[in-house]
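Chemist: Next come the structures, one after another.
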Structure P
Amino acid sequence: MNAYTIADISVRPIRSDNVWQWLSRGWSDMWRRPSLSLGYGLFVTVLSYALIGCLYYFDLVYLLLPLAAAFMFGGPLLAVGLYEMSRRLDTGESFSTRDIVGAVRRAPLHLAYMGLMLMLFALLWIRIATLMFALFFGSSMPPLMDIFGSLFLTVQGVVFLSVGTATGALLAFAAYSISVVSIPMIVDRNVDVMTATIASLITIRDNLFPMLLWGWLVAILTAIAIGMGFIGLIVIFPLIGHATWHCYRDVLGDSQAPTSNS
């Protein structure tokens with residue numbers, strides 16, 4: 001079996017209009033098998049609540065905001081099953097819940113490497129956020145009921161949020177740049193992590209404004225879902241996952257590289 005190499009990467013030019021088409025196609029995919037797509041979103045929502053429960057149990061509520069932001073790092077990997085669903089819808093292949101849940105089996109080692117890279121970004125962000133919190137607020141955490149006032153109604157809190165947002169945005173852009181199309185590519189083709197990462201970076205370089213728009217939309221939609229008490233993830237997470245597949249297909253999916261599942 002021939003591998004997909006760096007020399008095979010051919011990034012198609014896209015326009016800002018394509019971004020809205022991805023959302024439209026993602027919405028269509030979601031409602032072709034709504035029980036699977038919305039069930040996937042429900043699983044991610046329940047997982048989020050379980051994590052919040054752990055934070056409360058271990059008295060680590062101050063990590064809630066940085067962990068919510070860290071969701072942007074792990075989200076692309078959590079959506080592997082949605083990429084596989086859209087791939088099969090594109091090719092007309094039949095599939096079941098087992099196929100979607102087991103999508104990671106298409107390239108377990110490469111997906112594990114990509115997951116490790118994204119986890120390192122998330123851990124770095126959480127570490128930086130924890131250090132900044134200690135720098136601005138000391139070792140004592142404000143009471144839970146006072147956190148909102150401490151963050152949004154004091155000069156110290158506003159500066160903390162500004163510095164933290166800027167730092168998180170830089171890390172999020174770096175993680176986004178290496179993962180925006182690399183994970184769907186790994187699911188779709190016989191491609192190693194390095195090649196997929198380079199393809200993703202080239203995609204950002206050659207289509208900077210449309211990809212920035214797409215990243216901004218993903219961040220806004222995710223923030224809306226989290227702002228709704230995470231319940232919005234039931235719909236928004238599968239929408240973004242399916243739409244990301246179509247982003248990959250528009251940018252790299254027409255390459256003449258061999259597909260892989262054998």
Structure Q
Amino acid sequence: MTLKKRFSFRLGTTSYILPANLLPNVEYLAPLVEDVELVLFEVDDGPSNLPDAAEQAELARLAARFDLTYTVHLPLDLRLAADYSDGHVSMVKARRVIEHTRALNPFAYVLHLDGREARDGAIDTAVWERQAVRALQIVTGWVGDAARLCVENLDHYPPDFWDGVLAQAAGISRCVDVGHLWLEGHDPLPFLCSHLIRVRVIHLHGVAERDHSSLGHAPPQALKAVLLYLIEQQYRGVVTIEVFSDEDLTTSLAAIQGALGME
């Protein structure tokens with residue numbers, strides 16, 4: 001099942017739909033979607049799936065053949081605002097991922113900007129925001145284009161938590177994770193309406209016993225409302241179905257078709 005070229009936005013999913021490495025996943029997904037979110041990991045002194053030069057060349061070939069773009073999710077354990085020096089382990093990991101994917105000309109780099117110290121009152125919010133802005137400026141230098149760097153909203157944080165940082169970080173984009181908003185009981189539409197002009201990537205996933213479940217678990221009317229809004233606004237970013245199995249992808253595509261009454 002494919003919904004390629006059906007919307008103004010590029011519909012995508014993650015690079016871990018099959019229990020396999022990057023290339024088999026992208027080869028499988030290229031006829032089905034328009035963007036693949038590269039989920040990369042690197043364990044210190046352990047395994048890594050960062051693409052080497054040969055894999056980068058093959059990923060680029062597949063992108064050209066299938067009119068495919070890539071988004072890159074920087075490692076989940078990055079704490080870019082903890083210490084914005086170039087040598088901090090979080091910054092080192094971010095730079096390494098960017099260097100291993102720059103040749104793919106990614107549409108976006110998505111990151112989690114961990115602010116638990118400020119959220120929990122351990123450090124002053126203004127101090128944390130200054131550190132976060134400086135970290136984003138450094139990473140922007142590695143990416144080369146501020147608009148490609150997207151700060152994602154997280155669960156267990158207020159939706160507006162990053163507004164102060166983004167007000168100071170000129171050109172940085174947003175990644176709106178609709179699934180995280182649903183998980184926390186928020187209506188995503190007001191958030192999207194307020195920020196869409198700065199939103200480069202949107203993550204969609206259902207919430208069942210866990211998040212990142214099939215969109216078959218999303219309330220059909222809530223899913224329909226989000227999709228119709230993006231269609232009406234002629235949104236031209238990437239919408240990633242952020243799930244991690246073939247069954248969840250297939251049922252998510254069916255849920256989108258069902259919500260929009262598509263055949």
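What follows is calculated from the coordinates using simple rules that are stated; it is not laboratory data. Computed from a predicted model, the values in this text were never measured in an experiment. Cβ atoms are built from the backbone, for glycine too; each structure is taken alone.
Chemist: Suppose helix-only ellipticity at 222 nm (-39500 (n - 2.57) for each DSSP H run of 4 or more, over all residues; to 500) works out to -24500; of P, Q, which structure was it derived from? Spell out each step's value before the answer.
Modeler: Working: P: -24500; Q: -12000.
Working through the options, I get structure P.
Chemist: Still on this structure, I have one more. Match the computed value 17.6 of mean count of other Cβ atoms within 10 Å over residues 96-103 to one of the structures P, Q, and report its label.
Modeler: Numbers: P: 14.6; Q: 17.6.
For mean count of other Cβ atoms within 10 Å over residues 96-103, the value 17.6 is produced by structure Q.
Chemist: Where is distance in nm of label points 7 Å out along Cα→Cβ at positions 168 and 184 largest, in which of P, Q?
Modeler: Working: P: 2.6; Q: 2.0.
The structure with the largest value is P.
Chemist: Looking at relative contact order in percent (Cα under 8 Å, 6 or more apart), point out which structure of P, Q has the largest value.
Modeler: Details: P: 42; Q: 20.
Checked P, Q; max of relative contact order in percent (Cα under 8 Å, 6 or more apart) sits with P.
Chemist: Taking distance in nm of label points 7 Å out along Cα→Cβ at positions 16 and 240 for each of P, Q, which is largest?
Modeler: Numbers: P: 2.1; Q: 1.2.
Largest value of distance in nm of label points 7 Å out along Cα→Cβ at positions 16 and 240: P.
Chemist: If you work out mean count of other Cβ atoms within 10 Å over residues 104-111 for P, Q, which one comes out largest? Mind dumping the intermediate values first?
Modeler: Values: P: 16.5; Q: 21.6.
The maximum falls on structure Q.
Chemist: Distance in nm of label points 7 Å out along Cα→Cβ at positions 88 and 216 was computed and gave 4.2; which structure, P, Q, did it come from?
Modeler: Working: P: 3.6; Q: 4.2.
Derived from the structure labelled Q.
Chemist: Please state which of the structures P, Q yields 14.2 when mean projected area of the Cα convex hull in nm² is computed from it. Numbers along the way, then the final one.
Modeler: On the way: P: 14.2; Q: 13.6.
It must be structure P, since only it matches.
Chemist: Can you tell which of P, Q yields 1.00 when FRET efficiency 1/(1 + (r/R0)^6) of positions 112 and 160 (r between Cβ atoms, R0 = 35 Å, to 0.05) is derived from it?
Modeler: Source structure for this number: Q.
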